[in-house]
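Student: In structure tokens below, several structures.
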Structure I
Amino acid sequence: MDLFDIKPDSKNNKLAPLAYRMRPRSLDEIVGQPIAAPGSLLRRSIDKDELHSFVLYGPPGTGKTSIAKLIADMTQARFEYMKAVTSGVNDIRKIAVDAAQDLKFYRRRTVLFVDEIHRFNKAQQDVLLPFVEDGTLVLIGATTENPLYELNTALLSRLKLYIMEALRPEDIRLIVLRALEDKERGLGNYNLSLPEDSMEIIISTAKGDARTALNILDTLASSYAEPDTFLEISPELVSKVAGKPLVKYDRTGDYHYDTISAYIKSIRGSDPDAAVYWLAVMLEGGEDPKFIARRLLIHAAEDIGLADPMGLALAAAAAYAADFVGMPEARIPLAEATIYLSTAPKTNSSKMAIDRAMETVRRQNRIKVPSHLADTSHSQAGKLLGKGGYKYPHDFGGYVKQMYLPEDLVDSKFYTPGDNGHEQVIKAFLQNLPSAGKPHHK
């Protein structure tokens, strides 16, 4: 059943899921989305029927399709609905041809709503572009994926982006109460009681998704309620229907990258509580523990580095343990490494050193190994190739001053030890090395 096929007075409306029946009948019934509030740019354009092309971007169950449905009901323009997963290039061209005819002969615009627009491939987007560009089509797209990555730059530049947020607990509460009280579309004809602790379970399970909350309520009513019988919806009953709360986490999508970014930044910011929280979000969402372990290894080298050399060793041990034992036990070594790295001193001196060195290598016209550092394993290397002159540090008590860089880089400095953790020891060691006279090549 398609949301755009359901009419307010249709018999099908009685058979539709509760989430469909309770869809907003006006923009004022849109809950928790400032973009639809009176006075907003989108609201003014809808109220005046002066629509521009735009994309609604946000999590499931936040009202993207409901807004499109309201536009379809309110606009004087011809409205076309298209689901990206079942539509092709020919479908786009056909709608565009009809739209051009309507515009030419009747001066009527066509609004094309594309659900899950992120599923359009490059070819489909390229076909759509000229019709949006010349005004043949007013495009409205809905997506749960970041359009900055999913839509090509040319198409995106002709669209306004509206961001829709996951609904707040108070928004979900309002939507659930509306459904319980509405006798025309909702469950108001049932004698239902929803205690606060049951409401909290629904809100927690929904995690900002109104559709999920209403689906739980719908299942409870259809499975256990009778019109003339009182039913108290107990927490046990809600938990039985709701099952284990699911974290909305797409391992290949935008939220995947946002979450791992929050995780690493929390470790870098020395906040173990936040870091463990984001670790839990990923693990509950089904993230691959190996992916998390790889990021811990990178982070240990990049941001903890020589301030605490044990950080990399512990991250490597956690990576091995996670791979060896698997989930759910893998959560423990991953948490241990996360907390250790969060509370370890931080430095990025190793990263800065190798980046400076690689940039220098890229700029050089010639790279020549100094003769005293070159390989002298062949007996004739010194006589025929002029190699040799290296001073073996152990013959001088562990250190002897000599140049290890090419001659054209004599004064170059790549590594600068920081002041945190073990790097203080490294700094003191380097500062205490004998420094009388400048080392020269032999």
Structure II
Amino acid sequence: MAISAPQRSVLSLALPALVVLAAEPLYLLVDTAAVGNLGTVALGGLAVGGGLLAWSAALLNFLAYGTTARAARRAGAGDRAGAVAEGVQATWLAAALGVMVLVFFQLAAGPLTRLLAGGAGPVAEAGEEWLRIASLGLPLLLVSLAGNGWLRGVQELRRPVRFVLAGSLLSLVLCPLLVHVVGWGLVGSAVANVAGQSVTAALFLRALAREGAAWRPRPASVLAQLVIGRDLLLRAAVLQVSFLVAAGVAARTGTAELGAHQIALQLFFFLALVLDAYAIAAQTLVGHALGAGRPADARATARRVARWGLGTGVAVAAVLLALRGVVPPLFTDDPAVVDQAQLVWWFLAAMQPLAGVVFALDGVLMGAGDVGYLRTLTVGSAVLGFLPLSLLSAPLGWGLAGVWTGLCLFIALRLVGVLARVAGDRWLSAPATVTA
């Protein structure tokens, strides 16, 4: 059956976005596999340090998603210069926030890793060493997020693919080389991470410079972007606190459980970003449609991306179940870790069809500027679903099954919320997320 033109619009944006979104978690999967062969302590250290770094990056991901929505509205209204200006100010904000978080991690790496690992010990020490080095790349990572945001907004997704692949391929080559051949161990993993982020950030900055926009920071505009991003920031904060709580519960359950949780969680993040490619397409198309005053097109986009998300989620679930006995041993040769990972696998597969629809419709509401509703829905779903089951898993002896049941409930509650919202009309008249 031929694919219609509107569907091709979704895919033409989603496929390049998929490459960009998948590059970083794919590197992390290779990183996990390389480090996992160093032993359980190194894998646990990566889980602790990597969890904290991922927490900060995801917390500040509004630099990409918020900028995409604002730039798309301006581009849809025919104001490309304004869309690029959003990118300039988002880049200044990214650099400032990146330096602040870097300083925080340098000062607090020890206490944070000990807290997450359940006390002092070899896992906490390994996590601290990795985090101190890897966090040097945080300002670079956030600059890349801002660059992704404005380029998506103007519907230029091929350049981000080249930029991200250049950095990721460098990291992919360096990681096993530095970890095993040079013999740096876990330190080599962190150095490879920073090297790749340096290349990607430099390419995004060059693209912005070639647009000829004024580089002068405008404090009022930067502040306005930060204020506009507060709902996305709070939403991301609740998400990341929930994941940190889950990791802490897994760490206190046992080293094998923590290692299995790290493997399954990295796969969850990887698959979430794969499915999130439809959200990127939805943000851009909905932002352009509403910026041009075409709400009917925005609603049609919502229907299309939901169908694509559901179909892709079903396909991903089938592949996961087929590979249940094959993939976990690729990350570790510890039988206890493999056994725990195969337990979690059922939960990971079951949530994929639901997640496909949730992530796609999240993008629709972000593109419409309805981030206040997304904030409330995410907070409510975490408080009612994810956090209670995660916290109860340790005292009740539910282990990883309890933690991942909470994650499944979290996705299900969000699904009900986004379906109800998109079925109505209020999201079509949400305030435009552009700055003055």
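Student: Compare relative contact order in percent (Cα under 8 Å, 6 or more apart) across structures I, II and report the one with the greatest value. Before the final figure, lay out each step's value.
Tutor: Values: I: 11; II: 23.
Largest value of relative contact order in percent (Cα under 8 Å, 6 or more apart): II.
Student: Can you rank I, II by volume of the Cα convex hull per residue in Å³ and just name the one with the largest value? Can you show the working numbers first?
Tutor: Values: I: 235; II: 126.
Comparing I, II by volume of the Cα convex hull per residue in Å³, the maximum is at I.
Student: While we're here: Among the shown structures I, II, from which was the value -14000 of helix-only ellipticity at 222 nm (-39500 (n - 2.57) for each DSSP H run of 4 or more, over all residues; to 500) calculated? Intermediate results must be reported in sequence, preceding the final value.
Tutor: On the way: I: -14000; II: -28000.
Derived from I, not from the others.
Student: Upon calculation of FRET efficiency 1/(1 + (r/R0)^6) of positions 135 and 407 (r between Cβ atoms, R0 = 41 Å, to 0.05) from the atomic coordinates, which of the structures I, II produces 0.95?
Tutor: This figure was derived from II.
Student: If we compute mean count of other Cβ atoms within 10 Å over residues 279-286 for structures I, II, which one ends up with the highest value?
Tutor: On the way: I: 17.9; II: 30.4.
Checked I, II; max of mean count of other Cβ atoms within 10 Å over residues 279-286 sits with II.
Student: Kindly point out which one of I, II the value 23.6 was derived from, the read-out being mean count of other Cβ atoms within 10 Å over residues 39-46.
Tutor: That value comes from structure II.
Bear in mind that the values in this text are calculations on the coordinates, not laboratory data. Small disclaimer: the values here were computed from a predicted structure and weren't measured. Cβ atoms are built from the backbone, for glycine too; each structure is taken alone.
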